[in-house]
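Bear in mind that the values in this text are calculations on the coordinates, not laboratory data. The structure presented is a predicted model; accordingly, all values stated were derived computationally and were not measured. Cβ atoms are built from the backbone, for glycine too; each structure is taken alone.
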Structure 1
Amino acid sequence: MEITPTILAVDDNPRNLQLISSLLSGKGYKVVVANSGENALKYLGIKQPDLLLLDIMMPGLSGYEVLETIKKNPDIVDLPVIFLTAKSELSDIVKGFAMGAVDYITKPFKSEELLARVETHIELKRMRNQLSENNNALLKLNQELTESKEIIKKDAEKLAKLNAEKDRFFSIISHDLRNPFNGCLMATELLFTRFNELSPEEISAFIAALHDAATNMNKLLENLLNWAQLQMGTLKTKLQPVDLSIAISNAVELQKSVVMKKDITITQKIGSPAKAKADQGMVDMVLRNLISNAIKFTPAGGKVVIQVEETAHEIAVSVKDSGIGMNKALQNKLFRINEKVSRPGTEGEQSTGLGLVLSFDMTQRMNGSLGVESEEGKGSTFTLTLPKA
């Protein structure tokens, strides 16, 4: 049986509360109202709604003070809070997000906008609750496993690894995916509320930021999906002759815009057509990840060299950059999902490290190997080795 979401609306204006209650109730939500910050906190001390619509300017406790109190209470710290206020200054909006609000709507609001945002955040909360339930189920399973002495002896190391992978996976979803999503929300909010005040250059910058955030989310989701499919065994490996020279050229072409933006020089040393026994889709993704990383961690004006070398039974593709490099400690963590190795690119590009983990797993599925040589401050060389066709 589906539970009706409960929304607590807080405003010192009875007409606003009546309007909000009528609008949301008509869409099937259960609406509870409070005419002050103090009354809102009293209610939150007894029950926890699914979402809080909070005015800022109120007699007694302001909306900022209410949110500050909420964030200090571990029982309700994760309650989604949307500011619904007449305060429309940029500084107020930035302060609201900085304090932990998930959204900011200015009055007078449009009914369609309020309903859309409420629906979005109710759904996000449902998804977070589902993730939490899944996590609790896994924790319960772990507890049951640890009660079995025989299983502990045989699978303790494997279980610890799975737990770490699970924690890292949830961390990527909750943190690395949330950051570009919040960036999209904030950019759209500022465009929506301040459009007429922004210069064409500022509008262009916001649109570019939206595009970058959406691109990052798409790439992260693609990597998450492929990694999950690998773990579940639903991503099948089809080994066949793959022309690496074509695959490399295609991977480089996909990075054309960022290469031009950072003025990176890419040199391809391929020679005669080189064919490996591999999975076409997996090869494309591994090469795309390696070349994308090389560009990401190479400063503007730098160089990336892609070279193909053959032996009697193998083909090696090396991607060498003139970037920032890395120390040995970081190199030893690169290909493990349970290790956090994320760091920004030379121009602040987002990086989770998941692409390399996925590339390593895919390479193993193709009976190949993936290695790295690097020195801090002197660049890195990643080498993909595959059997010859």
Structure 2
Amino acid sequence: MNWLEYAVLFLVAGSVTIALVPAVKRLAVRLDAIDYPSARRVNMLPIPRLGGVAILGGIIAALIVLGLGMTFLGWDNPFAPNDDITPNYVGVFIGILFMFGVGAVDDVVDLSPKVKMLGQIIAACIVAGSGLLLANIHNPIGEGYIEFGWVAYPLTVFYLVAFANIINLIDGLDGLAAGITAISAATILLFAVWTDRPDAAVFSVLLLGACIGFLKDNFYPASIFMGDSGALLLGFSLGIISLFAVARSTLFVSLLVPILAAGVPILDTFFAIVRRKREHRPIDVADKGHIHHRLMRAGFSQRATVLIMWGWTIMLSACAIVITVADNLVRIPIFLVAAGVTVYAIVKLRLLGDALRHHFNPRTKPNRSEKNADGINDNVQDKA
């Protein structure tokens, strides 16, 4: 496919997403899928969620245009069989729809954490069963690949569920999750085009277009939230396109592309897990120790906080591209600079310090009643 065709798909995904938002708002109001102001949320007014419906609509519309282009305009088929990897793309999309459905139901009826996790695992199993697997990595010290065998199935399920949740957990400010997903998708798009992965490139364009379109109404001050339907959809799709992009790559460092592109939400999720474990709280219980909360406590506005985290993601994404295409003379110092900035941010924001100090001071541990009082599930705009 050429850049004009990619541009058409991008515009369709974005414009349809924008067009669907008003109808989705009305639907959310009718279903009472509303985020009401609370002590744990940053929104001051009731805001409809369920924005994932508009995002999915934009993606589906672009896929329809892609099919029409292949049928009537002679566009190349990005899903044509190849020697590297040919999953059942229909099965992959069914998995995406299932993950979206889990999030959409949770937006409306508030599923229990166990039921929601079970649904996510089923969605990931559908994708893994369709043949899209993290089956091997290029041998960094020799020729060929290191094959994972049967371990590829649980590894892929874990990978996809993890990606779904890192976006879900970071969805705490207006435009934050959509912007980070857009930047990550753009990064994978560049890598996919460079390595001739048309399926990854097309999915990246669709995700990028839908996210940009959604930001029109989701950036501060947001008039709609994406909800779990959107956050799980975006995170899961990001994990899928990253698998498309790095599958059978001849470059070991290509594995760093999706990891660095999603580096900010990965770090945020990692420290959230460590923090909650050390504070003897369930992982699914909300707190206000996330990166965006710490930036706002440092005096940054909501808009500035989002832009800072976007900028951090852009830096890591640029690093991912450079270390993939450059030689070691350039690759190593670029990586060290990005790592240095990230470590500085971790230290400056005290991402781990509070949890460690709390862990070693029994007087600050929550009692049982405090745990029960705070035992609420993470929700949209409350992914802290």
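Can you rank 1, 2 by mean count of other Cβ atoms within 10 Å over residues 201-208 and just name the one with the largest value?
Looking at the calculated values, the largest one is 2.
Suppose you compute relative contact order in percent (Cα under 8 Å, 6 or more apart) for every structure in 1, 2: which one lands on 22?
2
Comparing distance in nm of label points 7 Å out along Cα→Cβ at positions 9 and 33 across 1, 2, which structure shows the greatest value?
Once distance in nm of label points 7 Å out along Cα→Cβ at positions 9 and 33 is tallied for 1, 2, the winner is 2.
Tell me which structure, out of 1, 2, gives -22000 once helix-only ellipticity at 222 nm (-39500 (n - 2.57) for each DSSP H run of 4 or more, over all residues; to 500) is calculated.
2
If semi-axes √(5λ) of the Cα gyration tensor in Å computes to 32, 26, 20, which of 1, 2 did it come from?
Attributed to the structure labelled 2.
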